[in-house]
Structure I
Amino acid sequence: MKIGIAIFAYNRPSHLKRLLIALEDYNIKAVSAFIDGPKNRKDKLIQEQIFFMLKNNKKIKINIFLRKKNLGLAKSLMLGLSYMSKKYPFFIVLEDDVVPYKNFFKFINLNYKKFEENKKIGALCAYQLPEINKKIKKEICSTYFDFFIPWGWGTWSVVWKKFENFKVNKKIINESKNINIYFKKFLLELITKKKNSIWSARFILFNLLNNYRFIYPTHSLTKNIGFDGSGINSKITNQLNVTDGKNKKINFSKIYFDPKLQKTQHKILKKKLELFY
């Protein structure tokens with residue numbers, strides 16, 4: 001098997017249940033589930049419920065990794081994906097608040113094969129901003145951007161292993177011409193303030209520094225259900241809500257690129273980036 005699926009959970013059984021139902025509906029047969037250790041007795045009791053749910057799933061073979069100690073999201077995810085990168089050449093990542101839509105796996109499978117030999121693609125990202133969804137009126141196809149959004153994504157193990165060795169060097173980052181000044185300042189401040197607890201900020205910097213691009217669908221193929229106040233880093237908001245584009249024609253083999261979309265993404269992110277963190 002060339003593609004592995006990693007799901008990350010902690011203390012939100014209702015969110016995880018929605019994710020598992022989606023995976024069952026799409027006939028997914030096997031996943032690896034990583035659960036960070038509990039911080040307190042309440043978390044421990046909730047995690048017993050999560051463990052029971054995973055262990056007794058009859059439709060999906062679930063390899064469960066339940067940590068005894070709380071490592072925090074960043075370290076838990078890094079260790080989990082280090083395991084995935086040793087076992088699979090490519091892996092998909094779904095946190096418990098990310099629910100894939102019907103064509104998510106079709107998009108990943110097609111573009112995984114298409115860009116397997118491309119040395120300048122950092123990851124495949126399945127979430128698309130609602131403002132960009134609305135700009136693409138016709139079919140859903142593939143496009144690319146230079147900014148990473150981690151709500152349903154996948155990458156090649158060779159890329160991840162390079163990232164694992166990446167150290168934040170402020171001098172090199174500040175001198176880089178590949179990084180938009182606004183994002184450079186924001187991400188460096190975020191990493192400094194959060195002391196590396198935001199793994200995605202480091203992954204964004206790594207990819208920008210190496211001038212890697214990200215393949216996206218022109219219409220979102222995942223929905224983030226974590227903006228209800230339950231997440232560690234996310235706020236309560238409906239500004240990032242999307243709807244399923246199931247009635248649109250699908251043509252993922254086509255690459256649509258409009259430089260204006262890149263500017264649109266940057267403009268939207270400048271306004272909304274703090275909602276992510």
Structure II
Amino acid sequence: MAETLSLEAPSLKDRRIVVPEKREMDLFARMLEERGAVVIRCPMIVINDVPNPAPVEAWIRRAISGVHADFIMLTGEGLRRLAGVARRAGLEPGFITALGRMRKITRGPKPGRALRELGLKADIVAEVPTTEGVIEALRGLNLQGRRVGVQLYPDNPNAKLINFLRDRGAEADTVLPYVYGNAAEDTEVLAVISQMLKGEVDAIAFTSAPQLRRMRDVAKAAGQEARFEEALRMTKVAAVGPVVAEQLTRFGLPVAITVEDSFYMKPFATAIAEALGPKPPEVEPSEEA
């Protein structure tokens with residue numbers, strides 16, 4: 001059942017907000033629109049299954065055989081894609097049973113939600129949904145001689161986590177169950193940048209680091225990287241969590257709005273509303289006598 005907005009919820013009346021999200025765009029956009037915002041949809045990326053599922057299926061078969069003592073899940077999407085591959089290969093019941101045997105470590109709440117969809121729950125949840133948070137959650141554990149399944153996500157081989165496991169005497173067995181594709185056409189992305197430069201956008205709400213990288217890559221390919229950076233400096237930039245905020249900082253770009261202790265869409269929408277509020281009414285110039 002969809003959550004309804006309370007009468008006390010902060011308003012975003014007439015605020016124009018760019019939403020680059022693809023997976024949860026309708027849900028997130030509705031949360032903003034219910035507060036009165038005008039949402040500009042421009043999904044930056046789309047998520048696809050890997051073109052060749054054979055390595056993923058082989059990893060699933062290893063998991064079913066019982067070789068993994070632990071399983072680190074970095075994204076909820078990753079677990080759902082793994083379950084999809086297992087289902088299509090007729091391996092889903094065995095895969096779910098194998099997951100139940102493993103010690104399950106999740107990076108933040110989203111992988112935990114995906115686990116619950118399979119009737120399971122995390123054994124260890126990283127308090128901060130970052131690689132560093134996962135490492136901190138593992139730091140006090142004896143990993144010597146354990147084989148650890150690690151679900152990766154595109155564009156990030158996560159050498160920091162893999163090296164940590166190796167240094168602690170564990171063997172990492174990685175799997176990459178999905179890839180990113182481009183969603184919005186380059187012209188749409190450049191049009192959004194132009195709107196931001198004209199002051200027609202109040203905020204842009206990034207919910208993943210790949211969205212930001214895709215936007216910058218489009219601008220760079222068009223020779224408009226300086227315009228992209230200026231657009232983000234002119235616009236309130238909202239980042240759903242520390243991973244996105246870190247990417248913005250790496251690009252030397254400001255973060256105006258973020259959520260410190262919750263990384264779900266509803267608190268993110270509330271943080272944006274509290275930071276922006278409704279658009280002030282335009283004051284018409286008085287007529288001179």
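All of the numbers you see were taken from the coordinates with simple rules; none came from a lab. Since the structure is predicted, the reported quantities are computational estimates derived from the model, not experimental observations. Cβ atoms are built from the backbone, for glycine too; each structure is taken alone.
If you line up I, II by distance in nm of label points 7 Å out along Cα→Cβ at positions 136 and 256, the top spot, with the largest value, goes to II. In this comparison of I, II, the computed figure 15.5 for mean count of other Cβ atoms within 10 Å over residues 152-159 is attributed to II. Once distance in nm of label points 7 Å out along Cα→Cβ at positions 80 and 96 is computed for every structure in I, II, the highest value turns out to be that of II. Source structure of the calculated read-out (distance in nm of label points 7 Å out along Cα→Cβ at positions 32 and 200, 1.5) within I, II: II.
Comparing percent of Cα pairs over 20 Å apart, for residues 40-159 alone across structures I, II, the highest value is found for I.
Highest-scoring entry among I, II, by percent of Cα pairs over 16 Å apart, for residues 56-103 alone, is I.
Here percent of Cα pairs over 34 Å apart is compared for structures I, II. The highest value is that of II. A value of 19.1 for mean count of other Cβ atoms within 10 Å over residues 208-215, calculated from one of I, II, originates in structure I.
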